[in-house]
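Structures are listed in the sections that come next.
Quick note: the coordinates plus some simple rules give every number you see, no bench work behind them. All values derive from a computational prediction rather than experimental measurement. Cβ atoms are built from the backbone, for glycine too; each structure is taken alone.
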Structure 1
Amino acid sequence: MRIVLDKFKPRDYQKPLLDAFENKGFKRLIAIWPRRSGKDIVGFNMMICAALRKVGTYFYVFPTFSSGRRILWDAINNDGMKVLDYLPRELVEDRNEQLMRIRMINGSVIQVIGSDNFDNSIVGTNPVGIIYSEYALQDPNAYTFARPILAANDGWACFLSTPRGKNNLYDLYNIALDNPSIWFATKLTIDDTKHITPEALEQERIDASEDMIQQEYFCDFTLGVEGSFYNKYIDKMHLNNQIGNVAWDPSHKVHTAWDIGVRDSTSIIFFQQVGVSVRIIDFYEKSKEGLEHYIKIINDKSYSYGKHVAPHDIAVREFTSGMARIDKARHLGINFTVARNIPVMDGIEVVRSTLGHIYIDSVRCKQLIRAIENYRQEFDHKKKVYSKNPLHNEFSHACDALRYLCISLPRTSERMTAADIDKIKSEALSGPATNLPTFFR
């Protein structure tokens with residue numbers, strides 16, 4: 001590759017990515033590299049070269065606007081050089097600090113934005129190149145939104161990240177592996193890059209768990225969700241063939257378990273109880289829709305329904321109309337069964353103890369499976385420990401619905417429990433308990 005900027009000296013392990021971009025003509029590239037391996041220095045120099053070669057708008061996308069300022073705009077590399085200084089000042093016409101936007105003398109524009117406000121940031125623009133940094137932490141809609149624009153412009157996209165479990169980065173990496181004529185994919189570990197010494201890695205192990213080391217330095221998707229609530233349980237489910245083709249049995253009722261978002265996602269799990277097993281046959285999740293939308297989804301399916309389980313706070317949450325959600329649902333034909341109000345961690349324990357009896361359809365419930373794999377504890381960065389609280393992110397709602405499902409299984413069961421049988425025996429011997437004096441009840 002011909003480097004047009006003298007300040008950038010790529011390392012050997014970085015060169016194949018640059019060669020694929022500059023010389024082999026790849027329009028889709030993904031690089032999964034360890035922490036501190038220079039992903040964004042490579043990415044920024046790739047973008048500078050592209051912007052010099054073809055006049056256009058180029059976006060460098062981070063998970064949030066503020067992380068873009070911290071990681072690239074204000075960043076300094078190990079040599080004490082500002083990352084922005086890789087772009088020679090004589091090539092810059094204007095630099096807007098507030099918007100993190102650079103206009104070059106040839107008319108190209110490079111701008112740093114956040115995926116959390118991606119659609120608003122590119123409205124009215126026509127990007128020809130986009131780099132997604134730490135894509136594992138980004139809203140995947142940032143790429144979905146841009147794909148048709150890049151396709152129309154014969155544009156390119158590059159994804160740089162370390163793993164964060166089997167999420168959108170994992171899916172995209174597998175797509176890249178399956179399409180080598182379209183995608184260039186590189187996944188390296190510290191054994192490949194050797195960008196820090198073994199002694200420095202051992203020093204890292206003093207302050208970090210092995211899960212974090214495997215994720216950050218060995219790019220391990222499996223061990224990559226430190227603090228995961230269900231990761232080892234879902235692995236056992238895969239091994240025990242509990243995740244696969246789970247058919248709908250018309251002879252049993254279909255129940256639903258909901259987590260109803262206020263301003264974000266609503267998740268619905270469709271399940272059946274057959275003997276001692278719980279069969280999750282379908283899943284639906286969407287955001288920013290009214291209750292009418294979700295009830296229509298329920299009614300449009302061919303299932304014969306049993307119970308509809310909702311969060312315990314459904315009775316107090318109101319719509320803008322002032323009507324409680326449980327009342328509005330009843331008005332629309334859905335009578336919710338309210339889940340018991342127990343502490344979140346107690347509910348998580350119920351889920352853990354129930355997963356051994358749960359079977360999940362791998363096609364219709366792909367999004368739910370991903371959520372279970374990635375549901376984890378919140379990290380306290382000041383104390384450097386995991387709190388007991390779950391991290392609230394895009395996986396929370398599906399796992400909350402699963403928690404309500406497991407908590408409410410005694411209410412949706414079509415089988416008699418041991419307590420039910422004991423009650424029948426007792427009443428057969430002595431009559432209903434209500435006929436007894438209060439002292440003996």
Structure 2
Amino acid sequence: MKKILAGLLIAWSGNVFAAQYNIIDYGAVSDTTKLSTSAIQRAIDDCHVKGGGTVLIPAGNFKTGSIFLKSNVTVHLENGAILYGSTDIKDYIPVKTDYVSLRTHTPTIQLIYADKAESVAITGLGTIDGRGRAFPKLSWNDEGITRPHLMRFIQCQDVTVCGVTLRNSGCWMQHYLACDRVRIDGITVYNRNNYNNDALDLDGCHDVVVSDMIADSDDDAITLKSTSPRLCEDITISNCTVSSHCNAIKLGTETNGGFRNVIIRGVTVKPSEDQATQFFGYEGGIGHSAISLEIVDGGTMTNVDIADIVIRGTQSPIFIRLANRARPYTPDKPVGHVGEIKGILLQDIMIDEAGPGGCSITGMENNPVRDVELRNITIRHAGGQDETAVPDDEKIADYPESTMWGILPAQGFWLNHTEGIRIKNLRVIPSAPDKRPNIVANDSPGFIEE
């Protein structure tokens with residue numbers, strides 16, 4: 001059965017009958033004391049020049065520095081193949097794209113990189129291990145500069161990542177920036193060995209399908225961003241199981257373009273089984289939130305449909321936030337307006353073992369969150385809180401986090417500066433008696449509870 005699946009994975013990118021280029025034939029050695037970077041790159045380059053095909057990484061343990069994926073090339077890792085990232089920073093090549101975004105002003109380093117490539121794929125039943133713990137955090141914002149991403153695709157089209165296991169990046173695991181037609185299917189991600197250990201970052205991408213991913217990350221897990229004016233749009237995410245010390249499903253924090261037409265279905269959120277190490281996140285390892293929807297740097301969020309979510313843990317499970325941090329994606333393009341959140345549907349969500357923090361939907365005076373509908377939501381939480389005052393500091397310019405106000409005035413949902421919110425069939429069940437009401441609504445015209 002594994003041989004059949006491996007064959008299907010080779011064929012995934014359309015190169016069913018394409019030539020194969022075995023890295024062993026180019027001088028790669030199964031020996032982690034020796035670098036195989038040059039051999040792997042020669043195989044990729046040869047495959048690309050000859051019209052495309054599959055670069056085969058056979059069973060074995062191979063060490064590499066930066067490699068650059070080219071158009072019409074599939075890198076296929078056989079069952080038993082492990083591609084290890086070098087632990088020597090000198091083996092990573094700094095590169096700078098011409099695409100302008102918040103995170104491309106300076107050169108970055110990564111294990112696997114592609115820019116403006118078409119029809120590229122990483123497939124198979126093997127593993128890519130970045131060994132990212134070897135790269136200490138040197139400053140607050142050094143991700144991708146002194147700590148390598150494991151995979152980074154920029155301005156690419158028709159990208160497939162299927163079947164593989166991705167482990168231990170120096171910072172973000174996989175960053176897809178301004179890419180079109182991305183398919184991520186059946187991968188396993190473990191990223192809990194350094195700061196900024198996100199599992200998946202889709203940044204200003206169009207036409208994306210993510211399915212059947214298992215992810216366990218110290219930082220955010222399924223993350224949509226917009227670090228340039230390009231929206232993240234036409235995204236479908238389904239049938240995933242994720243763990244995070246921070247936010248399991250997050251649209252934000254960077255939101256310069258925004259998010260449009262996003263469907264998320266059938267996601268299970270649970271605490272990680274490994275709580276020994278924690279770099280970010282809420283104390284105790286349960287995570288800040290399960291669902292965070294944020295617009296804080298301009299941009300618009302609309303047509304977001306999230307349903308069939310099962311959640312265990314998280315302190316404040318649902319967090320919807322419109323504010324005005326106004327961080328520009330480039331210094332010469334200041335954010336001169338407040339963004340929008342409208343047209344959001346969350347339904348059929350089961351939450352168990354949550355902290356007592358509560359959920360929130362918050363906008364700004366004269367800039368409300370509009371047209372959000374919540375249906376069939378059950379929240380079982382720790383409870384045990386006394387009556388709690390409405391926060392007196394709205395923290396308009398702060399980094400958005402579901403726990404930014406501590407314990408909220410409602411044990412279900414706190415609404416502040418909203419318009420046209422509808423909540424139908426909300427059940428709130430505290431483990432210990434809780435004196436807070438289920439819902440507190442401030443400056444929220446058109447609020448309907450059914």
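For which of the structures 1, 2 does the calculation of helix-only ellipticity at 222 nm (-39500 (n - 2.57) for each DSSP H run of 4 or more, over all residues; to 500) return -1500? Answer for the origin of the read-out: 2.
1, 2: which one has distance in nm of label points 7 Å out along Cα→Cβ at positions 68 and 348, as calculated, at 3.3? The structure behind it is 1. Out of 1, 2, which one gives 0.95 for FRET efficiency 1/(1 + (r/R0)^6) of positions 100 and 324 (r between Cβ atoms, R0 = 41 Å, to 0.05) as computed from the coordinates? Going label by label, the one that fits is 2.
In terms of relative contact order in percent (Cα under 8 Å, 6 or more apart), the structure with the greatest value among 1, 2 is 1. Calculating mean projected area of the Cα convex hull in nm² for structures 1, 2 picks out 1 as the one with the greatest value. When semi-axes √(5λ) of the Cα gyration tensor in Å, for residues 52-163 alone is computed across structures 1, 2, the figure 21, 18, 12 traces back to 1.
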